[in-house]
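Please go over the structures that come below.
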Structure P
Amino acid sequence: MTRLQATAIAHSNIAFVKYWGNRDPLLRLPYNDSLSMNLSAATTTTTVAFAEDLSTDRLTIDGEKHIGPALDRVSRQLDLVRLRAGLRLRATVQSRNSFPMGTGIASSASGFAALTMAAAQAAGLSLSEAELSALARRGSGSAARSIPGGYVLWHAGTADSDSFAESVFPADHWDLRDIVAIVSRRHKGLGSTDGHGAAEGSPLFRGRLASVAETLATVRGALASRDMARFGAAIEAEALNLHAIAMTGRPPALYWSPATVAVMHQVQAWRAEGLAVWFTLDAGPNVHLICEGQDAAAVEGGLRNLEFVEGILANRVAGAAHLAPTLVV
C-alpha cells in the first residue's frame, strides 16, 4: 500500500499591523501588508498521511474527529497540494495544538501553516519558503506569516504568486515577549473568515486603508530601532482601530468580553505606574500583552493577581515552521 506522510510544526503569530478584509476572498489576498511576530508557546503539530486505502480525507484535531465545514476546509487545502503534485490519494490528517482554538490566538495560522508544510512534504513537493507561504495563505490568510520565522512581513501582493510573507528581522533581533491573558476558552461566535467578509461594510474601513501604510512604516521603524514606547503606542492604536471596524462591520462582531476590557484598562494603569507594557488583540477575547524581556516577570505576576484571568500563555519570539519526526497515524 502506498503511504506518503510527513509531520510539521508551526507557530501561531500575533500581528502588530493587522490583516482584516480580503480584496479577493477565494485567494485570500489582503488589502494591506501586515507585520507580525511568531509565538513560541503557541504551536500546532500536524501529520499528513496520503494512502491508497482511503476513500475520503479524515481529520482529527486534539483527539476529536471532525467532519463538515472543518474537514471541507482542510480538504480544499489538500486539493491544492494534490493538484500541484499530480496526486490523487486521500489523506489522514492528525493535528494537535498547544493552546485553545478559536479564541484570538490565531490557531488557523499555525494550523494551516503546519498542514501545508506537512502535506507538501508528504506529496513530494519541493517548494521555497515564499511558495509555501503563498500556498498556506490559501487555507488561512494569517498562515502565510507562520511559515517564516521571527518578525514577519506579509506582502499583500497583486496576485496569488506574489502575496507571501518573509522574515524582516530574525527572532533574536529584539527580546519582545507576548504574554497572552486568557480570559475565555470559548470558541468565538463569528469566525475570522466571516469577519473578513463583514469588514468592508464598516464605514471606518476605507479610513483605515488610507492610513495603514503610515502605521506600518511607524511600527516597522520602531521595531528596527527597538523603540518600545513608539512601538507600543502604535500597535495598541492599531488594535483598537481594527476592533472598531469589526464592531461596525456588517454583520458587526464584538469579540470583547468584560474581562477583555478589564485587562486593557489594567495594562494602561500599569503603564501609568511605570511598567512598560502595551496590549494588542487578534479576533477574539484574549489580550496579548507586549513588553520587553526585562519586564516579563512583572507583567506575568500582575496577571496572576487578576481574578478574571483564567490562564497565561507566555511567548518569546519563535522561529519558522519546520518538519519534525513523523507520528504514527
Structure Q
Amino acid sequence: MRHDYTAIIPVAGTGTRLRPHTYTYPKVLLTVADKPILGHILDKLKENNFKKICLVIGYLGEKVKDYVSKKYSEFEVSYVVQEEQKGLGHAIWLSRPFVNGPAFIILGDTIIEADMPSFLKGDCDKIGVKKVSDPSRFGVVKVKKGYIEHMVEKPEKFVSDLAIVGLYSFKDSSILFDSLEELANSGKTTRGEMQLTDAMSLMIKKGHRIKPVNTEGWFDCGKPETLLATNRHILSSKKNLKYPEGAFFAIKPSYISPSARIKNSIIGPNVSVGDNCLIENSIISDSIINENAEIKNANLDKSLIGPSAVVNGRIDSINIGENSEIRLSE
C-alpha cells in the first residue's frame, strides 16, 4: 500500500515511572522481547511502507538519534526537540515545519498491533480507542452515530470507558496544526499542559468528523509491571524461537541473543536476554535482561536488569539500572 503519510512519534518523555532505567536510557530504547520499544514501532511503520518520520525528542534525545541512524537508515527522518515537557499537543505542534499533507501519530511508549492499512485508508480522520476499566487514567471519547462527539483528558467524573490508545490518522494535517496553533496562541492548557485532545475537540466543534477505531492490541510500556506484561505478550506471539548453543535449558517463550553466553542455567519462560550478556549458575523467569549484563548465582523472577549491570547472589526480584552492581555473599 503506497501512501504519503508522515509518521509523527513523540519520544521526549523522561519516563519517571521506569526509573532507575530512565536515568541513563530514554524510555523508548528499553528492551521488550528482542528489541527496544522504538524498534517495534519503526518495524511496524517499515512493514506498512512509511518513508517519512518525524521524531519529537527531548530527554536523552541524542541516544534516540544514534539508535535510529544506525538501525533505520531507510527512513527519511526529521527531528524536533521539545525542550520542556508541555504536553502531547505541544509536542505535535512543534513538528509542524516538517509535516505536510496526511499525518499519522503513534505514541513512543506503547506497542500497538493494529490493521494499519485499514486504519489509514478511507476519507475520514481516525483515533484508536479501547474499552478500559479505569478511564480516569486516559483521554476518553464519547461516540454518537459512529463519530466522536466529545473527548476529555483524564476525566474526574465518568464520561466514557473508551480510552484513546495513542494512534491517530489525519488526512490533512494542516487542520490539526491550525487547531494546535489556536491553542498555543490562546494559552489554553488542561492539567497544565497543551493537550492534543483539546485541539481535536476544537476540530470537532468546527464540524470536523473523527471516527473511533477499536484497537484491542494495545500494550503499555510505561511502568515496570506493564513492560514485563508486554514482554510476555510479544514473546508468546513469536514463532520459531531459536537459542544459541550452551550448557543451559531454555523454556519457551523466551528470546536469547545469539551473542549471549549462558552456562549451567535455566532461562524462561518469558525472558528476554540481550546482546553479550553473561549468565551463569542462575534461574531466570519473567524478566528482561538488557545488553552486556552479567548475572551469576541468581534466582530472578519479574526482574528488569539494565545494560551492563552486574548481579551476583540469590535474589528473588530486582529492578536495577545501567552499570549498577549488586553482589550478595552466599
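Below are the figures for this structure:
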| read-out | value |
| --- | --- |
| If distance in nm of label points 7 Å out along Cα→Cβ at positions 38 and 230 is computed and equals 1.4, the structure in P, Q | Q |
| Of the structures P, Q, the one that -6500 was derived from, the read-out being helix-only ellipticity at 222 nm (-39500 (n - 2.57) for each DSSP H run of 4 or more, over all residues; to 500) | Q |
| Given 67, 43, 36 for Cα extents along the principal axes in Å, calculated: source structure among P, Q | Q |
| Comparison of P, Q by mean count of other Cβ atoms within 10 Å over residues 142-149 - largest value held by | P |
| Winner on relative contact order in percent (Cα under 8 Å, 6 or more apart) once structures P, Q are ranked, highest first | P |
| Distance in nm of label points 7 Å out along Cα→Cβ at positions 118 and 318 derived as 1.4 - corresponding label from P, Q | P |
| For distance in nm of label points 7 Å out along Cα→Cβ at positions 198 and 286 computed as 4.1, the structure of P, Q it came from | Q |
| If volume of the Cα convex hull per residue in Å³, for residues 78-181 alone is computed and equals 116, the structure in P, Q | P |
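Each reported figure results from applying straightforward, stated rules to the coordinates on display, with no laboratory input. The structure presented is a predicted model; accordingly, all values stated were derived computationally and were not measured. Cβ atoms are built from the backbone, for glycine too; each structure is taken alone.
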